[in-house]
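Laboratory data are not the source of any read-out in this text; all were calculated from the coordinates shown. All figures in this text were calculated on a predicted structure; none of them were measured in a lab. Cβ atoms are built from the backbone, for glycine too; each structure is taken alone.
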Structure P
Amino acid sequence: MSAISTVITAAAAFLITSVVGIWIIPFLRRLKFGQIINDIGPTWHKNKQGTPTMGGLMFIIGITVAVVAGILTYSFSKEAAGDIVYWQNLKRMIAGAIVALGFAFIGFMDDYTKITHKRNLGLTAKQKLVAQILVSIIYLAMLALLDDKTTMLIVPPFGQIDIGLFYYPLGLIIIIGFVNAVNLTDGLDGLNSSVTFVYGLVFMVISVRLANVPNNIFATAVAGGCLGFLVWNFYPAKVFMGDTGSMFLGGCVVALGFGVRMPVTILLAGIVYLIEAFSVILQVLSVKLTGKRLFKMSPIHHHFEMSGYSEVKILVLFSIVGLIGGILTILGVYNM
């Protein structure tokens, strides 16, 4: 990827996301699109009641424009001329971006339902799951049409194996699982933005190793957009991303892994999301089987919060854990 495309993509994502907040946040306030706090999270989170939500629109705009700018800049460069692999990877990246927007729409409908009905429950679990399955199936179908080697599972640093049709149910589990895991990570000021910023940086490096320019552009935009959102979302947050933003980021997280044809890399690079999701699962199982809580509160970031950690300390700790998982993932890819 050319340095010019990298700079343009990163700068566009950061600047557009951060600057758009100047208009979007007051706009959300005027619409009274404030966060609804009922019994979710520690009691002191009720102080955040009314903080504008659906701010994820800011980085959705920033990332989308940045990706278009980066792709156009590179596509008309000398490097792209005659590069068949680039154009193949571009189609795969576009499919991933479409899916991320699809998940964002599900999140938007969830947020809108919460706001209009003045309750913490938006779409029902069944409605969200059906919509997520539909979007995921469409994505897997697009990948199958774009690549005749879709069912080849690459596991760095060990190599690849064709798992046949089993690839699709596995892919479905990874997509839905991680989209929801990223959604669960959005519980503290700046947490999801910071963790996903690190994740974006990791896939920038991985994409360079694999000479996958479109995925690099996408990862750069995601990292830049998350950083731009932190201008407004860092503690104390002036705006929340809402399910609109967290579901979009979940789609981006999934798309970056599938974009380099290595969905299993999401497991380690996205270790924080995985821990968050499993903390909820383990908590539910523990209560049902023993009647006792395993954590003070789940997802696990609330456990740390109730143990006396500040939101900023949790943000830093989880980002470091994500970085460690990301570095191990990079080492695996580079040693293939």
Structure Q
Amino acid sequence: MAVIDEKIRRVRGLLEEHNLAAAAFSTQANFAWLTGGADNHVGLATELGGSTAVVTRDRAFVVCDNIEEPRMREEELWDLGLDVISYPWWEGGLQERITALVGTDEWGSDVPLPDRICIEPLMYPLRAALTEEEVEKYRTLGKIAGIVVQEVADRLEVGQTEHEVAGMLSLLLMSQGVIPQTILVAADDRIIRFRHPVPTDKRIEKMCLISCGARWKGLICSLTRIVHFGKSSAELIARHQAACTVDAALMAHTVPGVTVGDAFRAGLKAYEEQGYPEEWKLHHQGGPTGYKAREFRVTANREEVIAPFQAFAWNPTVTGAKSEDTILAVEPHPEVLTITPDWPLRKVQGPAGPVFRPGILVK
């Protein structure tokens, strides 16, 4: 497959640059990235997968125990042209097996291993620019996630608990083969008190914030929406408008060739212009995404250059309000992937003119 050939080409460039014989990829993120979306996960609560992809100077293969081998062969790798090499689960010794297969111990791993070079810090430039196939998958994922969040919002009722809302969101995502990667739900005052509101038994009285991170084919999209029962207060509307305006500024600078630090500084300027100069200190602003929820949290001193067709998820907050979608860095302006079709929109002033951002859904 062309997409895998391209990934292997990028990895072999890394091997050449760092004088390595091979690279081993065990995390869900890198395994999916390398294989065009194949899934090596077993546990949902860890980034470590149950199978490892290995790229050498002249071959590529997957190493796993005999438990994982049938699924890898029949459901994940059957059409990719990658050999699957298995070993008895009770013998273990993955690191030693990779060394034997590679023929030297001069290989790197994306997870820390004794006496091995950790190549994860070197992977960001390889993952940054998405291929055409990945872009199409991302568009599909963004559409699914947006529609699911819309459906959850439509089903919201006063008296439901945050756990019930999270359960609905998980059910609707997983019923379409999408794995919930992050679910944050806040009712009423918890929106104001906590930037990362892990769901609780608190019941909805007047409003609810839903933040969703969803993984499909290895790619992750993020979005946040707010629902209010009855008329919203003027203060909430103003704060939400400010968060959306900051988001518009961040998005306007998320174009190929711009540094992530420049985009971040544009967001800081927008915070100040909106009258909330200190709010950015209370929560990170997001950054590059793709096969990780965030490759890193952008700050003013980051100088990485935004690549064409790179995915970003900014998430500016103003106490009690948040704006978040997943976008692609394309010219002349970013493409929003996580569209919620029937969601009310608010017009905000961005650096290049008016921009429409999801508003507060009033029920």
Structure R
Amino acid sequence: MDAFYASVEQLDNPELKGKALAVGGDGERGVIAAASYEARKFGVKSAMASSLAKKKCPHLIFVPPRFDRYKEVSNAIRNVFYRYTDLVEPLALDEAFLDVTENITRHSSATAMAKDIRKDILEETGLTASAGISINKFTAKIASDMNKPNGQKTIKPHEVVPFLEQLPIHKFFGVGKVTAEKMKRMGIFNGAHLKAHSEAFLRTQFGKSAGHFYNIVRGVQHSPVKAHRERKSIGTERTLRENIHLQEDIEAMVSKLAKESFNRLERSQLFGKTITLKVKFSDFTQITRSKTLESTIQSEEEIYNEAHELFFKEPPKKSIRLMGISISNLLKNEEHKPPSPEQLLLDF
């Protein structure tokens, strides 16, 4: 995400848009948690002391952090990710790795998929995101910072090694400040310089880290995307750009959520018996309503009908800002599970 905390504050308070903004305390011992791009132009950045930030940008506006709100938006963003893959490894509230090797959404390329993910995030949260696409975590991470804000960069397989050869040495994973200074004293300023040394030589200088340095500069990194969440339910939710209250709009949203939830059930080859409807209103109050069926859910229409009944049996009078449908009581059914989607190779 682009300047995530600061962007959420500007989203929720339009008066802050276009202004130099810092999330954090403005006292003498305060520290900047995030800075808007307007503030970054003056050299303000995260982890900077607030006192120094004020010197660099005297008109800087400070707002206290609201982590509950950031978590809410982060969850909405992750729900977007899970439509494209279940292999999601969150790094923080505003960043994650996605393994999209299995092309379950039938996209023409990983680049096209990244564009659609960013588009969905913008439509559903009002925030921009940037993406990096490549063959491993390290290269994708570096690529994600290259066209910020609101951009993306694809480093194709044949481009990886030339790209890494030009990369400054301090940007490599595992090369901290002390190691970078040692490498520079040895004449290693970029990937090409590092690549010129044998693994045996690197071992004499850097011990156990030698194998990592030798491999990563050649584009070799075997670290998988680790999906941390325990699968207890499957579903999706949407934070709406504009609140809705008309019955036809609500029914349309229930239909969309039912379709997405059932598609995810099919892709995961799981069945469930409990349907839960979640609704958050314009005043941020929230309700959840659930129903457990006698048998497992077999169709999108079944999800829609049950969720529709859950909502309209006692229709609230407030406008809605978020809706979600989830399926729980999950089990695998070897006899009736849907056929696995054809695994397609996804180009860059």
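Overview of results
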{"read-out": "Structures P, Q, R, by Kirkwood radius over Cα pairs in Å, for residues 67-186 alone: label with the highest value", "value": "Q"}
{"read-out": "With distance in nm of label points 7 Å out along Cα→Cβ at positions 83 and 323 derived as 1.4, matching label from P, Q, R", "value": "R"}
{"read-out": "Comparison of P, Q, R - label where distance in nm of label points 7 Å out along Cα→Cβ at positions 27 and 203 is highest", "value": "R"}
{"read-out": "Answer label among P, Q, R for the case where Rg and Dmax of the Cα atoms in Å, for residues 171-306 alone, calculated from the coordinates, equals 26.4, 71", "value": "R"}
{"read-out": "At a computed 29, 52, 18, 0 (P(r) over Cα pairs in 20 Å bins from 0, in percent), which of P, Q, R", "value": "Q"}
